[in-house]
Structure formats: structure tokens, C-alpha cells
Structure 1
Amino acid sequence: MNHGKIIAVVGGPRSGKSFLVSRIAEYYKGIAILEGEESDFPPRIKEDIQENIRPLERIIWFRNKLVNEYLKAIKKKEEGHTVITDNFWISYQLYIDALANDFEGEIINDSALIDRETLPWPDIIILLTLSEEGIRNFIKRGGRQFDQTEEFIQKQALPVHKLHEDFFNREEMQKNVLIIQRDELDFEKQEDLRSLIEKIEGLGQK
């Protein structure tokens, strides 16, 4: 009997997703699939983020990356593995309203609709939320050169965090979503990680 599952950790930029994925993967002896760090992004994409330009190509680049990674996760799940990701295909869609203008939004929303109709959802979704102070602290600690500006925080980080909260707080999303307020948690601490694992396992039993 196949017992594989996909756990997706989602949230706005620099909310601690990748670190938590590594901790959960270690606990479950699962497979971690990560978006990657600054060095993994093409220079043009880093420029797009830093200068807040060319939003359509940025969204499409991340869309292709996320969908390809999710297809790998599905394959590993079918083989019986527990897969933990720091995003999934919905993640790029939550940037559309924040970044794209009306015409660009129409173009990319056509692609988004196809993805929603054809790609399965993760078995469990963990949404990491942060206060504005927490967002600023995590961005500063993250040290990525292209997301340190106040413009990035105001025009990208804060709006996208809010879009994640609004989307996953909807009533129809509650069945398989854990919403975790991240500011005061340290997943290096066993007690904080264990508390989260208990919530994951409780959700998986519903």
C-alpha cells in the first residue's frame, strides 16, 4: 500500500520555509525539494526582483520551476516517499495580483487556471505567517542581496505575505492547512519542532 505524501511549507519571502523543510525532512527521513538560494537564480531573475521590473517573465520563470519541481514530488510520492517542499505550484499564482498589470495578469492567469485544474494539491500545507517586524528581521537575517531594499519590502514582501494569509485563511482551505505564526518559534529547538510535528500528524489523521 502506498503511504507517500507531500507536505508543502508556504509563506511570503524569507519566512523560514527552507529551514523548516530541512527539519521536517530530517524528522521523517523524507525528501526535501527546495526553491534554492540567491546563487541558484539566473542573474536576470535576480535583477527583476531587485529592480521590480519585468514581472511577467519573473512569474513565468518561477511558474515553470515550481511546476517541474512539483511533478518530481508527485513521482516520489507515488514511490512511497514523504516529500517536503518549500513551495508548490500555487506559490507563483499568489504573486500575480501583486506584480502583474491588467494585461499581464490576464495572460498568466490563463496558465494559472490550467495548473489549478490539472495539478493535485499537497496532502498537508503549512503556512508560515509573520508580523511586519518579523518579516523585516527574517529578510535582514537572510542576507540575499536582491531583497534587502525598502522598496522590495513594501512592494513585494509585505503584499505577498498578506496574499498568502488571505488565500489560505479561507474556510475551504482549512481541511489540510496548518497556519503557524512564526515570529516567536525557533525550529532549531526540539520542543518547537515537536509541537509542529504533533500538529502535522493530527492533521494527517483527519
Structure 2
Amino acid sequence: MIKKILFLSLLISSLAIQAAASGENSEAKPLPKGNAANGAKLVGTCVACHGADGNSVVGQWPTLAGQRESYLFEQLEHIRDEERVIAVMKGLLNDYSDDELRDMAAFYAEQTTKVSRADDTNLALGQKIYRAGNVESGVPACTGCHGPAGKGLESAQYPMLGGQKAEYVVTSLIAYQTGERAIDEHGKIMQGIATRLTVEEIRAVANYVSGLY
């Protein structure tokens, strides 16, 4: 009986997230699009951490190649406005306009993500959490917002996860847990999910998405 109640609770939670995305899709105006060619001229200072084509070679820095343009613009805006604080990026975006941030986001969105091989150690658990969630703890499947292949959803500003650096995904989920990244509606949704994940589950799902394509 308890499992049935938990299952229903999880199902309702998942449907609520999908309904929110559907509502955004039907009511929101088309998002402005950036100019990738212009963006290519603006990302010179980003190369050191994120790679020439947006494929980071260091686990702590995210891969930006192939990231959803709408999501990346939103995050660049948060960083510039110091709503999302990243110490090494403090001040780097201060002189960029909204249009320039959109152009940078458009450039990275057009690049190809280089997907690494996931570690076999906790792959099965990561796959289970990503595709089915955890009924007992009320964690919905990640596929509901990020898709079976981890491509995300442009219109709802849900990010691409497939091929993302595992170390970065771990630190991000922990930041959601602590509230550090619960700075907007998407962040608050993620906070509610991340707080139900164990450290083992966080590491497993981060590993799984790093090799997802």
C-alpha cells in the first residue's frame, strides 16, 4: 500500500513537471535566437576552461558544446548579473549585452558534443535513476525533462545532459541540494529532486549521463 502511494506521488510529480513544460511551450513567445558567427568572435576568453569548441577537457568545468541555446543564455545571464556566483567567472561577463550572450550561447549550441565512455562501476544504478527514477524516495526519471538521450528541451530551457562531465554534474546536483543553484523556477524544481538523491545516486547518474548519447 505504501509503495502504491509513493508510486502515485512520483507519477503526479512527473506529470506536473511535464505539464509545466507543456504550458510554457503553448503560452511562451518564441525565444530570441543568437548569431553563432558573431558568438565565435566573443568566446576567446572561454577557451581556457571550456575548450576551443566548447568541449571541456577538465572534469570540473562543464562542456558547453551542443548545450541548449536557451538554457545556456539563461545561465550566462545569471552569471553576469551575479545571481549565480562562480568565483573564477566573476566579472568576466560584465561588459556583455544580452544580445552578445545570446550569440555566445548560439555558437556553443552549434558545436558537437564529444561523449566520453562512462565508468562501468555504477552504470546500472545511474541508468536506473535516469530512466526510471526512484519510486521509494520520490525521485522522478530524468528523462521527463532531459529526454531519453539527454538532449534536453529547448523551448522549456531544460539543458542537455548527454556527454556532460561527470564531475561537473556531481557538483551541480550538490549545489542544487544546498540551494546554491535554486535561483529560478528551474533551479527550485531541481532542488526538490536533488534533495531526495543519495550521494551514491548522484555519482551514479552523473557517470551515466557522461556517456549518454
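Among the shown structures 1, 2, from which was the value 26 of relative contact order in percent (Cα under 8 Å, 6 or more apart) calculated? Considering all the candidates, the number was obtained from 2. Using the calculated result 3.3 for distance in nm of label points 7 Å out along Cα→Cβ at positions 46 and 110, pick out the matching structure from 1, 2. Traced to structure 1.
One of 1, 2 was used to calculate Rg and Dmax of the Cα atoms in Å, giving 16.5, 51; which? Let's see the in-between values first.
Working: 1: 16.5, 51; 2: 17.1, 59.
It was calculated from structure 1.
No lab work stands behind these numbers, since they all come straight from the coordinates. As the structure is a prediction and not an experimental result, all values here were calculated from the model. Cβ atoms are built from the backbone, for glycine too; each structure is taken alone.
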